[in-house]
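I've put the structures underneath this note.
Please treat every number below as a calculation from the coordinates, not as lab data. From a predicted model like this one, the values you see are computed outputs, not experimental measurements.
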Structure 1
C-alpha cells in the first residue's frame with residue numbers, strides 16, 4: 001500500500017520564505033510607526049494610540065529579529081565573522097527595543113498619575129529632554145542600543161555586500177540606514193523620525209529577496 005504523503009511539510013525554503021515575509025512586515029511597520037507615533041509627552045502615554053504604537057513596535061522588533069536571522073542563515077558561510085558579529089550586535093538592539101516597548105505599553109501608562117516625573121523622564125530619553133529624576137540604567141541602555149543599531153547594521157550590511165548573495169545595493173541601503181541615524185544629532189525631534197525610512201526600505205527589499213526572488217532564481221532550494 002502506498003504511503004500517504006504528508007502535506008504541510010516544513011522545508012528550508014518555506015522557513016526562508018517565512019523569514020522574508022516577516023522582514024517585509026517589519027520594514028513596513030518601521031515606516032508606518034514613524035508616521036503615527038504620538039508625541040513623547042506624558043499626556044500621550046496613557047492613550048490608546050500610545051499603547052498601539054508600543055505594541056506595534058514590539059511586533060516590528062520581533063519580526064526584524066526573525067527576518068534578519070533568516071537572511072543571515074542564508075549566507076552564514078559567505079558572511080564570515082563580520083557577518084556573525086554584525087548580526088549579534090544588530091539583534092541585541094532589536095531585543096532592547098522589545099524591552100523598551102514593553103515598558104512603554106504596559107508599565108508607563110500605569111505610572112502617569114503616581115510617578116509623572118519618572119514617566120516624563122523615560123519618554124524624554126527619546127524626545128531629547130532631560131529627566132528630573134534618576135532613571136537608573138535606562139538612559140545608558142538607550143545610548144548603548146543606539147550604538148548597537150548603527151554598528152551592528154553597518155557590519156551586517158558590509159557582510160551582506162561582501163557575501164554577494166543579495167544585490168549589493170540592498171546591502172548598501174541597510175548599512176546606510178544604520179549609519180544615517182547619526183544625523184539625528186543635527187535634525188530636531190520629531191523630524192528625525194524620517195531617518196528610519198532607509199532602514200525600513202532595506203528590510204522590505206531584503207525581505208522580498210529572501211521570500212521570493214532568491215527562491216525564484218534557484219539560489220535557495
Structure 2
C-alpha cells in the first residue's frame with residue numbers, strides 16, 4: 001500500500017492511507033480516421049433529457065471493421081483485471097454489449113450506472129479540440145466524509161471531493177466498475193460532434209474464494 005507523506009511547519013509529519021478505493025483505469029488507443037468515418041454513418045436514435053443520440057446497434061464491436069480496435073480494448077481489460085487488480089488468470093473477462101453515443105453542442109450524459117455488468121468502459125472515438133466537456137465520476141451516497149454534516153472546505157481534493165473529473169481526448173480509454181456513477185458535462189464544441197464508444201464487461205470461469213486446495217469451497221459458482 002502506498003502512503004502519502006504530508007508535513008508542514010505547523011504539524012508533525014503524518015501519513016494518509018487511501019482505503020478501499022474504486023479502481024479506474026486510463027489508457028490511450030490510436031483511432032484511425034476510417035473508424036470515425038464509419039461511426040458517423042451509423043444509424044442513431046434520439047435519447048431523452050438532452051442525452052444525445054445512441055446507435056440502434058448495441059453490439060457495435062461485433063462489426064468486422066472494429067476487430068483491431070476491439071483487440072486493443074480487450075488487451076487493456078486484461079491489464080486492468082489481471083495486472084492491476086491481480087485477478088487470477090483463469091478468470092476470463094469478455095465484452096457483452098457495446099454502442100456509440102453521439103453528442104452535439106449542448107448534449108450531455110446524466111449521472112448513471114450500468115446494470116448487469118461488472119466493468120464498463122468508454123473510448124472516445126472523436127472529441128473536438130474546442131470541446132471543454134469532462135468525463136465525471138460521482139462518489140456513492142454512502143461516501144460521506146462527515147456523515148450528515150457538510151462543512152465548508154477550503155478546496156476539494158481526493159479526500160473530501162464528491163466528483164472526480166477526467167479531461168479526455170480522442171483515443172482516451174476509461175475502464176471502471178459498472179456500479180460507479182458517471183456522467184459527462186455539456187459538449188461545448190460547435191465545429192464537430194463527440195463520439196464515444198461504450199461497452200460492458202462480464203466474466204466467466206470458476207469463481208471461488210477458496211484458498212486451501214484441500215478443502216471444499218462454500219462460496220463457489222462456475223459461470
Structure 3
C-alpha cells in the first residue's frame with residue numbers, strides 16, 4: 001500500500017505515518033521544518049517539505065508525487081486558532097492563519113493530487129464534528145468551526161471531480177489528546193489513528209462524498 005499524509009509533523013498525522021509504516025506501507029509524508037522531516041525519514045517515510053500556507057512551497061508538490069499511485073491520501077494539515085467561547089471577532093491575523101492553513105491550504109493541495117491517485121484510492125480530509133451544522137450546540141471556537149465547514153465543502157467538490165478516481169470522505173478524528181486537543185481530551189492519538197485507518201480501509205463506493213466519525217459512524221453535515 002502507498003500512502004500520502006499531508007501534515008505529519010506531530011499529533012494525528014505523525015501517528016498515522018507511524019502506524020502505516022508499522023504495517024508495511026510505503027509512506028510519503030509532509031512537514032514544514034527540517035527537524036520534523038528528519039524524524040519522518042528516520043521512521044522510514046519519504047519526507048517532503050511542504051508548507052500549505054506558502055504558495056511557492058505548495059506549488060512544488062505535484063511534480064514530486066506525479067504518477068505515484070497512492071492508495072490512501074490524507075490531508076491532515078490544520079490549526080485551531082483562538083480559543084473563543086462565543087461571538088468574539090477574530091483578529092485579521094488569526095483569521096488569516098486559520099483560513100490559509102485549513103482552507104486555502106487544501107485548495108492548493110487537492111488539485112495537485114489527481115494524477116497521483118491509484119484507481120479506487122481513498123482520499124480523506126481530516127475535518128471535525130465541530131464543523132457539523134446538524135450537530136452544533138455550541139459556538140465555541142467559531143473560527144475553527146467555520147474553517148472546517150469550508151473544508152467539508154471542498155471535500156464535496158473534490159468528490160464530484162474525482163468520482164471516477166477515488167472514494168473521497170471527510171473524517172472526524174475524535175477529541176484527541178494532542179497539542180490541539182489538549183490533555184483533557186477523551187481519546188488517545190493511537191486509538192484515533194487506528195480508527196481512522198479502519199474507517200478508510202472499510203469504505204465502500206456508497207460512502208463517497210460522506211462525512212464520518214473515526215469509528216465509521218456517519219455524521220450529518
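Thinking of 1, 2, 3, which structure, once Rg and Dmax of the Cα atoms in Å, for residues 13-60 alone is computed, gives back 13.7, 47?
Structure of origin is 1.
When helix-only ellipticity at 222 nm (-39500 (n - 2.57) for each DSSP H run of 4 or more, over all residues; to 500) is computed across structures 1, 2, 3, the figure -10500 traces back to 3.
Among the shown structures 1, 2, 3, from which was the value 45, 40, 31 of Cα extents along the principal axes in Å calculated? Intermediate results must be reported in sequence, preceding the final value.
Working: 1: 70, 45, 28; 2: 58, 55, 31; 3: 45, 40, 31.
Derived from the structure labelled 3.
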